[in-house]
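Read through the structures below before going on.
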Structure P
Amino acid sequence: MRFLLDAEQRAFAASLDALLTAADTPAVVRDWSRGDHTSGRALWSRVAQAGVFALAVPETYDGGLGPRPVELAVAFVELGRHAVPGPLVETVTAAVILSGADPGTAKRLLPPLASGGTLATVGVGRSYALDGDAAGLRLACSSDGIRLSPGHGPVRPSLDPARRLTPLTPGGELLLAGPLTEQALAWARLATAAQALGVGLALLDRTVAHVKRRCQFGVPIGSFQAVRHRLADAKIALEFAHPLVFGAALTMRPAEVAAAKAAACEAAYSTARTALQLHGAIGYTAEYGLSLWLTKARALRTAWGDPHACRALVVSAAGDRRW
């Protein structure tokens, strides 16, 4: 199985990296956390113009480029690396859900998602939906079906200030009968895994740069063996998660995607703990930029299935010949 990106995929990643670097995403994240979506929507539009959301929309619909899960994973690694706020995973998940709706509904709702004109969020059961206050399309999923929610409740606090949680208003137009499909959940978990991998890589890069600058006893703390071992462990965890994420993107088998999500999110969370320890007291401050990635690593760990749920799916599929 091939895990290396081809030239076109590497160029896509590089173009997104350049776009997001120029956008000053930390400032956008802080605005979004305060409920000011102006800069976030502008960035969202540029990300959409790069084709990110269109990768989850079938080519048969206006603006669609997909389904292309490998390229989507490439994009979400960069989105995580730059801590881009907003219902990124949820918009992709909504696109996958709507792809299974009747052609009239899909033709009406999918093009605005691909173009970036509409942000979408998804609420499953009684759980809160991400950024319901910013989303123009809200899907409420239950065992009875998937409905177009007419509104949202008050914003609730979250571990990650940039992840604004809201309950969805019940009722609304029925789009699909039945619960959330395995396919839609697999796309949500793949995007979350890739985003977490990008978050972990950003945390590692920032921590390596910090230990090269921070000195104790007249030498950089990065020269201490204990510090090197912690960083090596973080690097190895992320390196092992990387092929799992892209291997899962190639197959899109639910158990493989669940394994990739567990590995990537655990690697990012472990890297966050290492980054916090090696930064010392400054790492705890909300004003310091590191916090934007620290809180996101913890939040993504439990989004769309915590490690226990993902591992349970892998174990249950172990006896299945398809696995």
Structure Q
Amino acid sequence: MTAPEPAAVRAGGEGVTVRVPAKVNVQLAVGPPRPDGFHDLANVFLAVGLYDEITVRPAESLRITVSGPDAALVPLDSGNLAARAATLLGKRYEVADRGVHIHIAKDIPVAGGMAGGSADGAGALLACDALWGTGASRAELLEICAELGSDVPFSLVGGAALGVGRGERLTPLEVDGTFHWVFALADGGLSTPAVYRECDRLRAEGGPAEAVPEPQAAPAVLEALRTGDAAALAAAVTNDLQPAAVSLRPSLADTLRAGTEAGALAGLVSGSGPTCAFLAEDASAAEKVARALRDSGTCRSARVAAGPVPGATLLTA
């Protein structure tokens, strides 16, 4: 199946609520550094069923509140992508009164490599579009998403997609069936820029930057998604940032070992980490791996989720 489209608007009273999923990278191929400091990517995204909910209501000024796990770690100022999304949309469509209260109910791990901040940006963008009635087209919303950050467009689209450039240029991918995952959550986060710097450093130790190939989607990954073959996908998943994440957080190696020893088909660091993602044969196997990870002492928690799921979706009251 192709990437699902968001559901129709369901606004309740004066507020609008959007549900937006986490993501896992089933392939993350990273090219050499570009002159602008970014890296070209071949990023195969899969949206999974861990969600944040973003509720927006009219207010006298822009205000952000957060609830849920690790809420204290979420910035409440202009550095929050949800705040930036509202500001960009309001400027583009000349919304006279841009005051809005954005409440983020967190369930996606914070700074965990699962695009929680990007999800909040996409969710706030869609919610404010509905609240203000801007009538922005899908293409215009994706344009703003790309301005917000590399992972934000996929948070809007969901499903499965290949992201190239910085990851913001998306091509929907066909997926047959459902893939079952376990996510081992670590204490604390990892800085995405720090992980990319460490990736560049490790590569420099191994040879010149010219030796790093241009990133390409692996045919085996795309075929495994298309056919719904979990075992084939397990054999093909890769993350070029994993050595850097493990270098910065060596304990991740213990988590990866614990998950695979518990029966996971494959384990890898999710994005820039520190969350570790484990692909399981089915829902029952995923629960077994999650229990073993919780008992292993190598992570603070383990969550089960399946994908693909739709991207940012407006909910009814």
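Where does the value 28 come from, among P, Q, when relative contact order in percent (Cα under 8 Å, 6 or more apart) is the thing being computed? Don't jump to the answer; show the numbers that get you there.
Values: P: 16; Q: 28.
Going through each structure in turn, the value belongs to Q.
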P, Q: which one has log10 I(q)/I(0) by the Debye sum over Cα atoms at q = 0.12, 0.14, 0.17 Å⁻¹, for residues 219-290 alone, as calculated, at -0.43, -0.55, -0.71? P
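Between P, Q, which one scores greatest on distance in nm of label points 7 Å out along Cα→Cβ at positions 147 and 163?
Checked P, Q; max of distance in nm of label points 7 Å out along Cα→Cβ at positions 147 and 163 sits with P.
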Calculated from one of P, Q, Kirkwood radius over Cα pairs in Å, for residues 91-226 alone reads 17.8, and the structure in question is Q
Mean projected area of the Cα convex hull in nm² gets 16.9 when computed on, of labels P, Q, structure P
Value -10500 of helix-only ellipticity at 222 nm (-39500 (n - 2.57) for each DSSP H run of 4 or more, over all residues; to 500) was derived from the coordinates of, among P, Q, structure Q
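Values quoted throughout were computed directly from the atomic coordinates according to the rules given, and no laboratory measurement underlies them. These figures come from a predicted structure and were not determined experimentally. Cβ atoms are built from the backbone, for glycine too; each structure is taken alone.
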